[in-house]
Structure P
Amino acid sequence: MTAFTIRLPDEAHSRLREVAKQRKISMNKIFEEMTTIILTEFDAEARFRMRASKGSAEHGLELLNTLRKRHKELDEVGESTNSKITQQ
């Protein structure tokens, strides 16, 4: 494990201390959690970019259109069901 010093504005430090206090965890744990979130987002973006570079834009748009149509169909079924319930 590595230790390091960080400079923060006083306001940010105070707010982070309050978050740690409310969550009943240490400031160290707060930074561990933030690090995990940042690294997870970075890894997800890297995976997305890699997959996007290998994929087909045309196929992706076809999938989105299929999903859009299916979503519309489900909305129509839901509206029909809701109107039948309201009429009863």
Structure Q
Amino acid sequence: MTTETEVSVAPVETTLMLRTIFSVGALAILGLIALKFVFNIFGGLVALLFWLFFVALKIAIVGALIYLIIRIVSPDTARRLRQKFNG
């Protein structure tokens, strides 16, 4: 009796496992198609966003360097700037 139960349970488990594997594969393929769509159709927009991000990053780095120089040269001015922008 136990061998019949084991035999009848095994195909169900195999079916569930295969369904899970195929579902993950299908989602991966759909994700790749979505990425291709985004970068082909909206490639210019994505490039513009990356460009704006890097310009903002460069501006932030320059501002931090200027603040560092002011902090070293004139700590009182740096303190006033910090109070002005922090409230």
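Every read-out reported here was derived from the displayed coordinates using simple, explicitly stated rules and does not represent laboratory data. Computed from a predicted structure; not experimentally measured.
Annotations
- If Rg and Dmax of the Cα atoms in Å is computed and equals 29.4, 89, the structure in P, Q: Q
- helix-only ellipticity at 222 nm (-39500 (n - 2.57) for each DSSP H run of 4 or more, over all residues; to 500) derived as -34000 - corresponding label from P, Q: Q
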